[in-house]
Structure I
Amino acid sequence: MSTPMIELRGIHKSYGAEKVLENLDLRMEKGGFTVLLGPSGCGKSTILRLIAGLETASAGEVLIDGASMREVQPGDRGIAMVFQNYALYPTMTVRENIEYGLKNGGIAKKERDRRIAEIAELVGLGDYLKKKPQFLSGGQRQRVALARAMVKQPRIFLMDEPLSNLDAKLRGQLRKDLIELYRRLGSTFVYVTHDQVEAMSLGTKVILLEKGKIRQEATPEELYARPANVFSARFIGTPPMNIIEADPATSARFPGARHLGFRPEKARITVDRSAVPSGDLIFPGELVTHEMLGSEVLYQVNGPGWKVQVKLYENRRIPFGPVFIHVDRKDIFSFDGDGNSMESPAPGGNR
């Protein structure tokens, strides 16, 4: 097995009596785009700061390229960080902001000029080098922050929610830019976000965290198709997976299952029970809302003790009132009493 670019071994991190990370093990491969995903307070930014050397673990070890970082200062780790707040120098031009770190690093002027021209072209800032940050849009400022990190030619990029302060349209554009930059640079990226859309569109691997523990680590495709537990199932997907309690009628078909799950886009709705294909699971309920979302319609159906959403890609209006939801057996996920999938392997990391 090859040496991972970044490895955390037995990491514990506490702030006073509060435990943020407990016995955490994870590996990030060289050249990968690893996304740390999870709700606020799950420990993802703390992991990033531990890798950068901005925080010290209470116990455990951080390794980069197989070497311990215990005595290595942040500036000597070959890392560049990009934060959600751009932290640009307001009195400096774009060029001066990008150049600042190179000057401090003793890089010769000719080499500085070459790198700045190359990076400015790469991130689309060639026409803005003489402007100051106050005259730039939010997206342009974030590009300056990216350029300032990239010009140092680090072996690792660490990004802490860099798009969270931008509007939806700019976030979408910069996601595409980041994917292109990652493919062109070939560096190792570690990206923190609470936004599953960012995680699923950017990452080659996603590490899903909850309360300082890894709940699942997988490719985006695997995370969507094979959630390892109820937490993963509910966190991924727009809307997320429907989870309902297994009842006596379904227990025979899913022995040992405590909960059943299905994606909203895998369900169908009918008012005629006889039209349901043989073998499908049927859930009688009442259709209470619908949202027209352009090419799709999102319905909410309530049943005894449950509420589910159904996403249909067809332009028709189903009347409110009694309906039957039905789902193909192969699209049903089953979870045991501990919330773990009965089809998928156990999640990576903490077990």
Structure II
Amino acid sequence: MGTKTRIAVLAGGISGEHQVSLMSARNVVVGLEREKYEVIIIGIDRQGRWRLFEDADWLNDPDDPAGVRLAGGGRDVALLPGHNRLYLPGQGWGPEVDVVFPVLHGPGGEDGTVQALCELSGIPCVGAGVLGSAAGMNKVVTKRLCMQEGLNTGSFIEITRTMRGSSDASWKSVSGRLEPPLFVKPVSLGSSVGISMARNSEEYASAIDEGFRHDISVIVEEYVDGREIECAVIGNEDPEAAPPGEIIPKGHDYYSYESKYLDPDGAELRVPADIPEETAGRVMELSCRAFRAVRCRGMARVDFFLRNSDSELLINEINTIPGFTAISMFPRMWANAGMSLPQLLDRLVSLAME
């Protein structure tokens, strides 16, 4: 190991959030200080193939959220259990890796799979470990863990693949238990991929089809008339939270994938959130409690609804690898708290090595 810490940034992945990951990883690669770190880039294509890139031209159309993609070239590369260095098929062992920074969103990267590989390889990994990643990726498990800790969540129903088509999963049954409009989401996906709003039986049937197109289980949630509040958390056993921010969708029924990444005017991102100081403090406290409940490490973004009728805070979900794109709230909230992106990344690497 040389004087610089060698960091392998993982980008892309097999999930529906592939392009979001590429945009996030680009900012992480740029933000890591070269005086301290030697950065190597591993692009993971949609089929799961890992490729090692050694130059800055690893992305095509990096400024186009709808068209960004991995560049051609790169060498096949792998991490193998029991070894803290990369393996290049046909060429043998490559460089040692001091830390892996998985900037991956969704299944195959944020769900504990890559984290397990890092653990087997003996390489520190930025962010949550196997348990926290797996629990945080599953919206139902996250909500149940939070509920066990006395944290409030919105009302929901899980529909598994075996339930699909049964009377319990019908519009009549579900709308009788939850008040429409309803949101149907894949249980283990983020960035609003696969999410639909359902106001009637026809929309519900279509939403169920879309949800199961992305996952083997879906969660149906009751609409909450409230504000969308987000909070950034970093730390290991003793986490700390930044003052929260707020998402204000514009021209869309909800904060969809299109409003997040494709429509430049799809939402207003307000940091800090325009809420009373007491409410902001409560958000920060609940975020750290949720962070511990889901067994997170390193970093997370906790998303809330602030219900209009009674100002109740409801935990919506937790993101164990939050976005680092140019519009992402996680780095914005820490910047508002006085921590620049290079400082934030440096802290996250230190927490991983800790």
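Out of I, II, which one gives 0.10 for FRET efficiency 1/(1 + (r/R0)^6) of positions 63 and 279 (r between Cβ atoms, R0 = 35 Å, to 0.05) as computed from the coordinates?
Details: I: 0.10; II: 0.45.
Considering all the candidates, the number was obtained from I.
So distance in nm of label points 7 Å out along Cα→Cβ at positions 239 and 327, computed for just one structure, reads 1.2; which one of I, II is that?
On the way: I: 1.2; II: 2.5.
Answer for the origin of the read-out: I.
If you work out mean count of other Cβ atoms within 10 Å over residues 47-54 for I, II, which one comes out largest? All intermediate terms of the calculation are to be shown ahead of the outcome.
On the way: I: 20.6; II: 15.0.
The structure with the largest value is I.
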Here P(r) over Cα pairs in 20 Å bins from 0, in percent has been calculated and equals 26, 47, 24, 3, so which of I, II was it run on? I
From which structure (I, II) was mean count of other Cβ atoms within 10 Å over residues 31-38 calculated, if the value obtained is 23.1? I
Comparison of I, II by mean count of other Cβ atoms within 10 Å over residues 71-78 - largest value held by: II
Tell me which structure, out of I, II, gives 1.8 once distance in nm of label points 7 Å out along Cα→Cβ at positions 111 and 295 is calculated. II
Test item: mean projected area of the Cα convex hull in nm², for residues 119-302 alone calculated as 12.2, pick one of I, II: II
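Coordinate-derived values only; no laboratory data. Keep in mind that what you see is a predicted model, and the values were worked out from it rather than measured. Cβ atoms are built from the backbone, for glycine too; each structure is taken alone.
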